[in-house]
1. With Rg and Dmax of the Cα atoms in Å derived from the coordinates and found to be 22.3, 74, which of I, II does the value describe?
2. When distance in nm of label points 7 Å out along Cα→Cβ at positions 27 and 211 is compared over structures I, II, which one is greatest?
3. Ranked on FRET efficiency 1/(1 + (r/R0)^6) of positions 67 and 243 (r between Cβ atoms, R0 = 35 Å, to 0.05), which label among I, II comes first with the largest value?
4. So distance in nm of label points 7 Å out along Cα→Cβ at positions 51 and 179, computed for just one structure, reads 3.8; which one of I, II is that?
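Taken together, the values in this text are just the output of simple stated rules run on the coordinates, not laboratory data. Just so we're clear, the structure is a prediction, and the values are computed from it rather than from any experiment. Cβ atoms are built from the backbone, for glycine too; each structure is taken alone.
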Structure I
Amino acid sequence: MSAGLTTRGLEKRYGSTTALAGVDVEVAAGELVGLLGPNGAGKSTLVKIACGLVRPTRGYAEICGARAGSVAARRSVGYLAELFRFPGWYSADELLALHQRLAGSTGGSGERSELLELVGLAEARNRRVEEMSKGMQQRLGIAQALVGSPPLLLLDEPTSALDPVGRRTVRLLLEELRERGTSVLLNSHLLSEIELVCDRVVILLRGSVISEGSPAELSRARGVEIETDEGSRVYDGTREDVPRLVAELVTAGRKVYGVRILTSTLEETYLEAVGGESS
């Protein structure tokens, strides 16, 4: 099965400004990849090229094996922009019907019902967009991105307007899409959300990939915290050092009550990678 998204040597220049400087990114089938980086890092340009809205200066991007921007590629992409706008007078059902026509989907009423159920809006089928909260509109936006069951989703800040319950709903939805084999590129400033749901993370800075890997691979060892009858103390070492450290403490007559492996969070790793760059 072709990767959802593949870019090789992707470059984009706007006059003297370089937005992308040779980016290689791949989102495999059924993989959730988080795209991180401060403002101006090139995230939006990468997504626009993938959507076919912008042409690269050099290199290429493919969607499910088709060149980005081609008819085949456009049919394979579902997209939710960060600053989306829907006609306020449309009901949720009417909006999805509109996007079905635009996408050439033949799913009809059944598809619309399934999508509204999927994003927790089944009871709001006939509610107008202007009567919805921002969080409800955000979930409706995810539903429209799923019209036609595209194999690749490009989501830009999909949980920014959601409360904790809404964010959990989206996380569960993304996990279900992964099981269906849908590829997702998720652009978000909520690092805790990306850490919870994404298989891999790609960090961009000034148009280049400066770090990538699973959240676990990007985390760094911060030592081993051991609680004894003398209190808690952090020792240098990793998981492999735990048996030795505990044995030494027991030999020294200490009572060991707990052990915790300390690692950096994705937020700490991100901040170290981008330095003082503003998000």
Structure II
Amino acid sequence: MTPLVEFRSVGFAYPRPETGRAPFAILDLAFAVEAGEVFGVIGPNASGKTTLIRLLSRVLAPARGQILLGGADLARLPRPEVARAVAVVPQDVPAGFPYTVRELTLMGRFPHGPRRFFETREDRREAERAMGAAGVLALAGEPLHQLSGGERQRALLARALCQRPRLLVLDEPTAHLDLRHQAECVGLLRGLNREAGLTVILVSHDLSLAGEVADRLLLMRGGQAVEVGPPEAVLEERRLAEVYGCRVVVDKHPVSRRPVVQVVWPDPERR
């Protein structure tokens, strides 16, 4: 079966900064995401997670290698086709974004009619469906700046679902959420994946969240893949300590039996 996403020896480097330091680079990155799976991407700061999202959404183009989407070369696909297939959910909306939840959600229909100036009846139906799936239908007329962080996150998810994508990419979806909204986010992701068959790439600093919801994980460091595999294999104490530079303990969740990662703090060896 053809993977939905495949990175084949992808390389990329940003321009050299004015400081003269070597620019950050993605080096020979290779992995595949199967249709219908939840694929987690983890790693410390400056490991390449955000660059991976930009490459996948064609904001950036690889200098070497190839990115395939459904077996087709991403670089050769028309941009509207990429936008219909790949929906990215950022961490938050820009400050002062002067739109309501409904207006934001309808922006997800733009790739389906990029030359239109007004939404169609079908667009409005899709927006209602997406807001319902994301749990923000009751907030449709609310301005975004009046919502809580969790509500804005669900509104951004509604916009992505309104695209009717094949692939949903989430950038730190629980970064600004309290425990209750984190739990709601996990439940929503599981429902979209299991009931709608939506393929999900989850980029997260929360290793326990990634270990709970992902079928497989990609652990990155310095623009390279350290390990790809099931959470139980990737979230290994010695490997995580080496990659993150701190001691960790990996236990199992008492209910799901998935890996739970905790930092050993303070580190007794550094006293």
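1. Values: I: 22.3, 74; II: 19.2, 65.
Matching structure: I.
2. II
3. II
4. The read-out was computed on structure II.
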